[in-house]
1. For which of 1, 2, 3 does Rg and Dmax of the Cα atoms in Å, for residues 142-285 alone, calculated from the coordinates, equal 19.7, 58?
2. Which structure, out of 1, 2, 3, was Rg and Dmax of the Cα atoms in Å, for residues 30-101 alone calculated from, if the result is 20.4, 62?
3. Out of 1, 2, 3, which structure matches 3, 13, 16, 16, 14, 11, 9, 6, 5, 4, 3, 1 when P(r) over Cα pairs in 5 Å bins from 0, in percent, for residues 398-477 alone is calculated?
4. With helix-only ellipticity at 222 nm (-39500 (n - 2.57) for each DSSP H run of 4 or more, over all residues; to 500) coming out at -12000, pick the structure among 1, 2, 3 it was computed from.
5. FRET efficiency 1/(1 + (r/R0)^6) of positions 94 and 494 (r between Cβ atoms, R0 = 35 Å, to 0.05) computed as 0.35: which structure among 1, 2, 3?
Structure 1
């Protein structure tokens, strides 16, 4: 990407000639010295290698805010690490991480086991050759053994069993062998819509440092054709700001639980922490976050709901690892001609076709509509959420699941294309978390391998849990197409759900539906598929 005579370079000490005992390569999502296997030794004994890769940045149409988050935090982490006494080699390359490491005149480089499967595969040849020596990643809360002991190595996998295993093994929120409060989950208490009270917090704003401004300029110049906008005042870019974010999240934890599932056009995040992007790059360690949450005075449904979110993160990581990114799962699979999330118009920018097949239990093959990039579908809920993502690279998990994933599922959008969109569009997305969440829960691509049923709904749920319908041209009780799309989805895929007891009621209701309504449902599906597929607004 080119550092040149930048502000960052002027602040970075030249440690090229440093000769520590060892050099440790920390990846873009390992920005915490707690991951250093030799953290108990004097800092000068372990040098840290960090790499900016243009090849990685261009490998997907990543949201500009995602690129800014990574680059700004990597640079501030480099400066913070030097201040703590570690030598730092900061490498800027147009090539891949593995190529950059291979060029270093260091006989043996240490690394921490990468979280992303794609990065593990890239670095594997260096591990085999002995250039890299890998060490355990200590940024997780649960060992793989717990997962295998409770769920085995083959699907179906279930979060509830793994969550109970975690609680029992750690004693967290337990009174002896029993859960505090008499039950493991308080999810039934966390489904209140938000009507404006209590007042939702204002979004945090952070000081824009000169190194941040430099990153903004770099992203706008080099990644000018990537989606979204970059504004680093909205996200933490250094350790101090990450700590401020944690304090902010804990202050609003008491109201998190009741309104965990609520959505509002008046508050993008409501009482959600927005910490996922920081946890996933380890600016905040999961262990520290868990300890902090457990130390707060808050209702049990808020604390338990937050703890469950942290363990869901562990659950999807284990599922992704154990199944080799779902390659070992036996389920219907398809290929897709596009891996650029339908972003690029020019054929040579569409990311070369990967012939590998991907899970697609329902054989959904429609292309991702441009409405997921321009927020111009005519559905207020979808357009509001998409525009939030384009602006911030973020929205909380219910709009992701019940708006973005739900509508894509109802339209039979190719689940791999939807996954690629989430991967590119969200600042907290990495393969180990985005693929299970979208293929396993946001869609039904994995079948019953990870979840018991598809998470789909008509307009009633969105109307109950949000204020979106109040501002939409469609009436949720009369003419909202999402309801028609829901019923046609159930009818269209009824054979796939026939042996799923969780779907017995929707199937019975679908079969009882009047023939005229069924015909209208099918027509709505055809019309919306055609109009969105041709990138037309469906007004």
Structure 2
């Protein structure tokens, strides 16, 4: 391609790149606004309190300035989301010399991660209070992470897949270690180390795939790899999948998850639990279509290990965020149940699962964050008796825990039903014994999850409150409204799953 052709292609590609350009502009704007609206006093810039000598994580500008920054960031997310919606009817095609692909799948998954960012910022805003542990610097970093997620959903080239994953990863490391607490530093360091190792493994696998095919584009390598079941292709493919499995928190790349979830601020963790998984899920399905069918068995083993390890580890947790961390590992395994089908039904099931998971997980983290204010602790045992002092939030959390378990009348039941139906259909076609094992043990694990998910509702309603841990916290109307907005779809979508399935059917 000549230089003039490349220039014309780049100019044409800009028409499909407006959401990403809007995010770049918004990041710069939010950074400037942060510098202007949130000046750091000299005493706090020094990092120490003159009275106690304790480290001060950041300054606390007045509430009005904080609200302006949150409103600006929220507006940026809404604007980029609106531009993404406009892409649904826009002409689709390859962008920037076929390194990116704008199609209905990319647009839909962009909307999923945008929705997660929207609720994460709202979560941070409604729980914001004096001496909040969350610095305002998290807002532009989250927008940068959202930009990386947009690029992930459109990536069909090994190089852009790697670069977009790294942009998301670097933003994630910063968000985890943004606080100056020891726990945040430890969690961020572990996240960085495991992320660096998985990225190196993935890059090596990509180099092997490039050596085998002579191309970085998935669509061009598909014909060469799908019919090649040599050991080298097997190794190269699995190494390439390492970075994607890391983002999905799947075994054996899950070790960072509990410490990171415990260390990072709750709104950040809520975003971590959804958005990177959604973008990584789409990349995983695209990469698997370019690899031979022999990858079905190892992916089934990874799914089985993730579900089992996540559920068994969650049984012993006493901290609510660590419990949800291991829960997310198990749910990532359930996501793979749909992927394992290797058919259109499985793709629709996995997409429905991750879409509904936005509401379920965002609601879970928000409700736990709010109830933790009531007892000043994330320890599960301290939730005892809150069902009577906080009936609305406790009822909402009970519904969300039922959804995470996968029981009716919640959309969690529908999501698991679709995933296992796709898996059973795949087994009837392929007769792969690992698929049958995944089906049986997966259902057994769904029963195991009852014991730790329903422990929280049991404590809320059937154990007396400990006065030593209770405070007289009163929740604001925005907090209660957001909790309701996140919880209601968990129930309604059980009766009306077609509201989402009809959109997924067009992908």
Structure 3
């Protein structure tokens, strides 16, 4: 307990130590994620080669069916031994940091690595980015267990590992930092900023040495969208808001459908999904894997009909791939789906409303950011990520308009942020409850008082604090305040609350509601 208090109330004395730890996390996480990217690159190449070979040699189809079944059995075995590797890994990471779950970090790292590679090798429509974030966090947890001085410090290192994982996966260090702040911690802290940035920069350096310094998307973008066409961007954002809400609805419903088929075992469900990948690989192989080949198909010459077919097949295949529970994320596939929506939108605008053909890829990248924002509800991450992935910062205004419009529309539709919805689903599935331990270990929880929240300008004694917690410190700028009943909370105050480890997630949940501005 004293160690937790010390790290949170003495930031200046810990910054150098945490900086060095974060650099170590970035180094190791960067190496692991780069290796994961390399393995997945070869795995995806194998999938395309395998199905290309089958199309010309159908006599080998029985061998392929047996091979896909064995692969499905293997992946199910890994998932059954460690539920933490199922899906993208981002909800699991959020749950770990909030105190919901516990894991064996080394087992999770190895199983996720192997399971994710196998899923891509058979062609499932899953991404590498969510697993990369989880792998980075696992590395950080392992390092934190050795050199971290407190549980809070280890959690900061895990966020740094997640930042490093995204940075190495996308060659996007800024997006990695923003993702950690906006999606994982959901508040700004100088200490967290320092650690996540340190890890992300190191991981990005390693990634660029392995894959080059070029952007992930090498689109030929002639210029920016004219200001006179910005009304169209609001329309695009509205479409993306609706489509993003539908994506979340479809993904959660598909998972529910899989779970509702009780007479079929989970092992059989994964094997069937792997066999479905075989059918897709033979009939429509372009949608296999994360979606890099789909990006290559996005051009005006393909026609609106083909682009629509491409979107529908990729969308449906992605739903079933993720619902199977196989290790793999939705991060890159949803960007690809968003880009395809943008391509369809651009095709309509150019062919029927006389828009300049040079704006085609503008709409593609704008739609990626908008679709991501509508689904994940992290607009800053989406905007920064697309700018880094395209290597251009000339579209900040147009990206912001599309992303914010998509955010508002999805919010009005009551569509939950996908990673939060997936986490809540897992909590129900695993029946997470507080343990009634009289003398459990303690942990510090830190929040920042938001403008317009219930906590703002409230007396400490007037606040309905969560059960099993104690307010121990308030940090206002460089000043440390010992809280009393008549102490008034101000916007920007860092509140340090002591709680049981077993009660941590419920404490955070209640504090977030008190600190909500909605």
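1. Going label by label, the one that fits is 1.
2. Derived from the structure labelled 2.
3. Corresponding structure: 2.
4. Structure of origin is 1.
5. Checking each candidate, the match is 2.
Only the coordinates and a few stated rules stand behind these numbers; no lab work does. Predicted model only: the values in this text are computed from it and were never measured. Cβ atoms are built from the backbone, for glycine too; each structure is taken alone.
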